[in-house]
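As structure tokens, here come the structures.
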Structure P
Amino acid sequence: MLLKKGSTGEDVKKLQQKLGLTADGSFGPGTEAAVKKWQADNGLGADGVVGDGTWGKMFGEVIKEDVVIPTGGPLKIEKLKGHIPDSVIAMIPETAEKFQINTPLRLAHFLAQCGHESGGFKLTQENLNYSVDGLKKIFTKYFPGNLAESYARNPEKIASKVYGSRMGNGDESTKEGYKFRGRGYIQLTGKDNYKLFDSFVSENILENPDLVATKYPLLSAAWFFNRNCLKKCDAGSSEEVIKSVTKCVNGGQIGIEDRIKHFKEYFSLLS
């Protein structure tokens, strides 16, 4: 369930009826304002976006793959205290609602991946301070011969070259590869991804990409996870499933033992 400005259909009509609006099935500015007021009045983050949390509290049900199912109790996120930073715990309710990371299984998978990718929720942007040897090992095809020597230990030059002319970025001379380098707990990378994520927050992310690292490290990770990995989580809690989710996030199995360890830790706390 995800309804926001621009959405249309029967679910929008049902929402509008609940809010006492004209049920025309078109989610416009008036519907958005009414949703924000209802959210604020009911103790939810007033962002005007109707995810599973808002819908569940409003109707006592969620819609999953066209099947209406009753909502369960709230996620036991308080049990995570002491295991992940309080600042991250504070972000979870809004994140869980907006991007349907709303079951213990999904949340455990998500947090395990975020925790590993960010070094225990400590890193919110990509470290591109590579040595000559590091560039030759990690980005071999971009630095043939002795080229790495003129780029080593210069993150702006490295990112501009490695990410230039792909993922929506301009060529190396535009430095957009550096401007839209990896940020957030699951590193959001490339102008195309920043542009898509921009529609989910009020600020202009394209003009202020550092907000992904400073204000939206978890929300940006959840956006990526929802688009690419969420359905894989529902397959279960086995190590094979964790490996499947890891491949979705990482493209391989780097750090798989650490990811498995944290998944088991978080899932036992949340279940």
Structure Q
Amino acid sequence: MADAEPPSAQALAELHARHLERVPYENLDIQLGRPTSIEGPDAAQRIVRDGRGGYCFHLNGAMATLLDALGYDVRRHRGTVQSPGGPPSTTLNHLILHVHGLPADDNPDGVWWADAGLGDGFSRPLPLHDGSWQDGPWAYALAASPAYAGGWRLSQDPAGAFALADADTAPPDQAELAAAHERLSTAPDSGFVTVATAQRRYADRFVVLRSCTLSRIEASGTSSEVIERREDWFAVLADLFDLHLDDVDAAGRRALWERVRAQHEAWAAQRAG
């Protein structure tokens, strides 16, 4: 096996982009009623051994484990993702990674915001300083956070799925992280419970399945279609997201499809009303 490439800003950017292209953002185990460990090594093993993904605690936990092993100076931070129009909050619901010691021409301080767990977030790490960047279909900006003294705020343009993410200066407490995972995985009003999803971010586009609606988002526009049949839905998971669900039996697949279909019908009825 070849030696790993030494840490650098360019190597970090490539690792980040490849991770997003190959490891899906998904919540299917939550939909199946079997939330999994968010410990970094456990999440990494699940990705490599089982070909699965996860949401931010899994994905950034696994990425941090990988970066640690490769010799990067990666630091974990408490994070809060907030939806458009929502009330201000500092409740932990996100894990954020800042990678230090990698100076580049556009970032002489060498600190980067890396994030594989935002779904439609940026494809390559952002230099941790004030500024704005266009990355595929969306624009992103960084500035000082009004929520956390000394922290940072990431904003996404209104076309994206999240409004902003705040990064605290402090690392997450493990008990707080576990409680947040429990809440996000089981609370009836959690978005991870109410809507099944699989997502994949490429440099120039974003592919997302939300319940039965498959969308492809590019800078030039969005195309969407409704997946009407159970076999087609599972084929989309396998073909577009490499999610084969080999450990889910026929009864589990049937129950998952019925749940997803009910979510879609509720959403359609709400729009019609």
Note to self: When semi-axes √(5λ) of the Cα gyration tensor in Å, for residues 3-114 alone is computed for each of P, Q, which one produces 25, 20, 11?
What the structure shows: Q
Check: Computing helix-only ellipticity at 222 nm (-39500 (n - 2.57) for each DSSP H run of 4 or more, over all residues; to 500) gives -11000 for which of P, Q?
Finding: Q
Next item on the list: Identify which of structures P, Q gives the largest calculated value of mean count of other Cβ atoms within 10 Å over residues 19-26.
Entry: Q
Checklist line | Source structure (of P, Q) for Rg and Dmax of the Cα atoms in Å, computed value 18.3, 59 | finding: Q
Notebook entry, point to check: Out of P, Q, which structure matches 3.0 when distance in nm of label points 7 Å out along Cα→Cβ at positions 91 and 227 is calculated?
Noted result: Q
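Every number here is computed from the coordinates shown, using simple stated rules; none is lab data. Only a predicted model underlies this, so the values are computations on that prediction, with no experimental measurement involved. Cβ atoms are built from the backbone, for glycine too; each structure is taken alone.
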